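Structures follow.
The numbers here are math on the coordinates, done by the rules we state, and not lab data. Since the model is a prediction, treat every value here as computed from it, not as a measurement.
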Structure P
Amino acid sequence: MPKIKDIPKVDRPREKLIKSGAKFLKDYELLAIFLNTGTKGKNVLEVAQDILSNYPKKKLLGLDFAQFKKINGIGPAKATQILAAFEFAGRVLEVDSSGTLPIVQTKKDIIAQISFLREHKKENFVVLYLNSRNELLNKETISVGTLNASLVHPREVFEPAARYFAAQIILAHNHPSGDSAPSEDDLDLTKRMVEAGKILGIEVIDHVIISNLNSFSFKEKKLI
């Protein structure tokens, strides 16, 4: 394939987007716009095609920064741009067409918000921040890596709650092992967060552990 500068302007991804709109671009053309430049011996369109042939879209969404920057053609700068775009798009999609905030009341609702964790190879500790009407205000990844009570401090969990004026929160994390049963560290951490929430007047209404096989709800098992 020729260098991108040798491709007629009408066929270049940016020009096609400007002329016809993003929906008329192929997946690899959209990715090429994020990448901006190719690698030695391959133009940006070829690099984008190679990436998508090795990483289907759903798998690509599950990659973290360290995994992205290891891909040939994606360095640290491009990795941050792509991750930021994915996160922004995800947040936009959380708000439905009527402009209302999504309701999170049931375990099914929680799973819908954290299903992306199934693909992660490391434990990610995520908190959903809700108002008093169970509407999702925001969600944040608080910790990445081995989870235990000493590594996740209540201030990291509850500081965003103050920012979002949250009335209640839901804890969530993944088990890459495939077994969603809680460990002793999970039990200790949950107890610690529930106690901190009582002091701050912010209720911890559930802690859900998700794996690629199943899920576990502390509320469902009456552990909260």
Structure Q
Amino acid sequence: MFIGHYALALAAKRAAPRASLGALFAATSLADLLWPVFLLLGWEQAHIVPGPNPFLTLWLDSIPISHSLVTLIGWGALFGLVYRARTPDDRGGVVIALLVVSHWVLDFVTHRPDMPLYPGGGGLGLGLWNSVLGTVVTESVMFATGLWLYAAGTRARDRTGSYGFWALIAVLALSYVGSLFGPPPATRVALALFGMIFGWLFVGWVWWGDRHRESVA
């Protein structure tokens, strides 16, 4: 799942209006921000198998630190505590912790059985990715709903808050379409670098755009 994670972050702004959308994006995608680092370090393993289904070209052989349910609960608690230590936003800290864990839930629905409950445990997954149409429809509906909730609950304070934010949304949509029709990364290193660069780019960009918007009653 890709834009589905960001959809949840957009919707969560309603529950945590004081939290930066950048922090919410980082929370929902934390597993995917950590995973490339662990892949490059050799702590986790994956390989690429090109095929007609773009969602099934990446095989996650071992992801116990970044993606298991138990470790994501730990990462979520840590992220929430760090956020709470830096801000007086109790609700935001709780929402951020829950968003980190939500990554496992959404991936469990979409992935083949490769999502571990705990390090060393067997993989689980309902396999929505087996249906390209089903995955695209599900993520598109989620993204449209999350975007509507965010847009209805905030307003731009200046042109940056309008054009900067909507430019990011356009880039996210185009990136999703590109992932459906473009070739998979040639190597594992390229995959990891691509994930790190674009993952943090989206977090930074949305943090910048959200700073120029404000919540409305």
Structure R
Amino acid sequence: MGVWRDAEGVERPRAVAEYLLARMARAGAERVLMVVAPGKTDLIRYFGAGYAGMAIAYAIQPAPLGLCDALFRALPFLQAEEPVLIGLPDTIWFPEDALAAAPRDRVHLVTFPVAAPEHFDAVAWQGPEIVERVEVKSPGPSDRRVWGAVAMPAAGLLALHRLWQQPGRRDQFLGHLLNAWIAAGGQVTADRAGTEYWDVGTIAGYRAALARLGAGEAAQRAA
């Protein structure tokens, strides 16, 4: 998937969220809910009702109340037996199928190496797959991996929502809520499927991601 999107013969930059949607499609998603801020009509105009065979719907988050609040806005659209895939639209990661093999019967994190894990939610492991805790934007070893995508059953998202609604919670960061889930006896697993990860909401991440995408596109043309 290259840096440019050919629409009616005109080359133009892709919307960053398009990279995440392409990865969701590779992981088998059939429906997508995009949680947007009020007035964020540019995404609606760009994607419309679908992308890559997936139906797209939109939910409004009326105020910037954090990731947890955004995630739980999907609950009215889900049935308990459905799997749920979660990604952040301002990120680009590789391999493109890193989410495809993630288990969907429990809360599971797909992790990636980054240059500065203290700027993300880093994973502390207990054994090869079990998460001991999530270190939310905390200092620590530079070789820590960070979560960049999540898979779980809809019933798991509902259980997390019930925990989030308890007095004194309403966490903004998903890592804090996952730590409370673990402390309450819940299990979180993780894998090391990811190899590259950029937050394109930052200038440095945006430039690095563009360089990586441009190199990949050049390699495809040369092949």
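Numbers for the structure displayed
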quantity	calculated
Given -0.87, -1.35 for log10 I(q)/I(0) by the Debye sum over Cα atoms at q = 0.24, 0.33 Å⁻¹, for residues 135-174 alone, calculated: source structure among P, Q, R	P
Read-out relative contact order in percent (Cα under 8 Å, 6 or more apart), computed value 13, structure in P, Q, R	P
At a computed -20000 (helix-only ellipticity at 222 nm (-39500 (n - 2.57) for each DSSP H run of 4 or more, over all residues; to 500)), which of P, Q, R	Q
